[in-house]
Structure P
Amino acid sequence: MKKIFPAFALLFCLTLWASPARVESVVVKTRAPQNQTTRVYYRVPKDFSPKGRELARVLVIFGGRNTTGEKEASGQLGWGAWADEHGAFLVCPGFKNDDYWEPQEWSGRALMKALSEIKKKYNICTTKMLYYGYSAGSQASNLFPAWKPDATRAWVSHACGVFHEPTQRMRGVPGLVTCGDADQARYILTRHFVEESRKKGVEILWKSFPNHPHDVPPDSIKLARAFLTYFHVMYREDLSFQSGLAMRHAPKFIGDDQERVYYPANSPKAKNIFPEDRVFLPTLELAEAWGKPSR
């Protein structure tokens, strides 16, 4: 009995420490006609520790048109196993209609509000996120990074119908673009986007899949997982509690990206700016060049 008890006790303790993955959600309000409230599902990875030494990476997944986000958050297409392996949160919006792939209209702020709510409960990294999307979701997974390139580590779009206009703002924000060559209209559009991006010096990895129509080939998922894994691991310092903005000198001014005005960093109005709209301005010269002072 004495030999059995220690092993049993160890197994019991390990069972207590282990925790299964779970799907939770938050609801945020918007001003969009068909999305006055929208639910964002997210998956907490297996064995996630709230006292971990790192922030958790966020992979935002946009599914097909008008998905609820619940299936994506459950870890379909192998993303659940990937998230558990890397301790990452899957965040999956349930946006519908209202041109939700255009983040500057309403959906970008809705996603950032949801992330802020999740961050109140879990230590997640919202300054360098990963994106993946297919079909209509692939439109969001490239337009959102183009909207907030500084908050993006890497992105993937498969079978995309709408791309952002390539600009040098996206240099240093690596993207993977894939499409079946039998998905003719999207294939032509994708090839054009890749060519224009590379002319601007934007880093794009491109691959087509022969004889595939508008579907999601398993090999495209395999490539997407390998691509995002590379940048997640290469930039692990993103996840340090001491990295990113925490390592910068304290800003003297904070700008409101919506209003294009700035405030002293210690002012009450600066503290009321939505986190997703804050612009950290270290000097008066930079603040004056960026926007106008508040009155």
Structure Q
Amino acid sequence: MTQLPAAQTAQHKPQDGSKALYGGKSTRRITVRDIALAKERGEKWPMLTAYDAMTASVFDEAGIPVILVGDSAGNCHLGYDTTVPVTLDEMTMLSAAVVRGTGRSLVVGDLPFGSYQEGPVQALRSATRLVKEAGVQAVKLEGGERSYEQIRLLVESGIPVMAHIGLTPQSVNAMGYRVQGRGEEAAQQLLRDAKAVQDAGAFAVVLELVPAELAAEVTRTLHIPTVGIGAGAATDAQVLVWTDMLGLTQGRVPKFVKQYADLRQVMGDAVKAFAEDVVGGEFPAAEHAVN
């Protein structure tokens, strides 16, 4: 087995001969069963968003076990102010590109706003498109108790579902961007939502912008993995929007984001250097010419 990162202690190493989600070698894709086994082992794992084949291939080669084709593409790549305008056609195109760029990562496609709210039948129709046309191995949708029937039908139809509760960006017009689950009543509702998606058959649940103590309680309560984003360190996994994590996002990023690089600065400097070489006549040089 490939040496695991120091953060994954000996107690997190698989005891059943299977490979670790992150750091393991495999000739097949990660499956939802692998995700379930990681929870049993107490193994933490990373998830990143991706929206194109090239970026996804980098994350796949780096060993990221789960890649989310999030509707956050609306903010990051499509120029929308929120995720609400993102269409199912756009998500299908982006998801297909990510699938083509990966070989090991489990690819989860987001169901955008308006593609499942009408009910289970609409949800199945939309999810089927992402599975058949884009080739994703699972889908994600927002909502707890209110999405129970949608999740249940998708799972019964053979489509793995990752749920998403807490701050749900598609509901920004109703709830805004603020911490969810503060106060006894709100905390109890979030717990009910978490249990509802588990009971419906979801294989994992994203907890976004939830108090760390509450996220820890949800993680202890559920037998499916929790994926935190702004939810503290106790969740089973962590996800970040890749443009936030690598410093491409313009302006202020959320408090919970850790930036591991400043690609906006790197790219800006490279573009300026190219432009100056062109203006100054230094590019193309003789070695760049075709004779």
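Readers should treat all values here as calculations from the given coordinates under stated rules, not as data from a laboratory. The structure displayed is predicted, hence computed values, not measured ones. Cβ atoms are built from the backbone, for glycine too; each structure is taken alone.
If P(r) over Cα pairs in 10 Å bins from 0, in percent, for residues 52-107 alone is computed to be 24, 45, 26, 6, which of P, Q is the source? This figure was derived from P. In this comparison of P, Q, the computed figure 17.6 for mean count of other Cβ atoms within 10 Å over residues 28-35 is attributed to Q.
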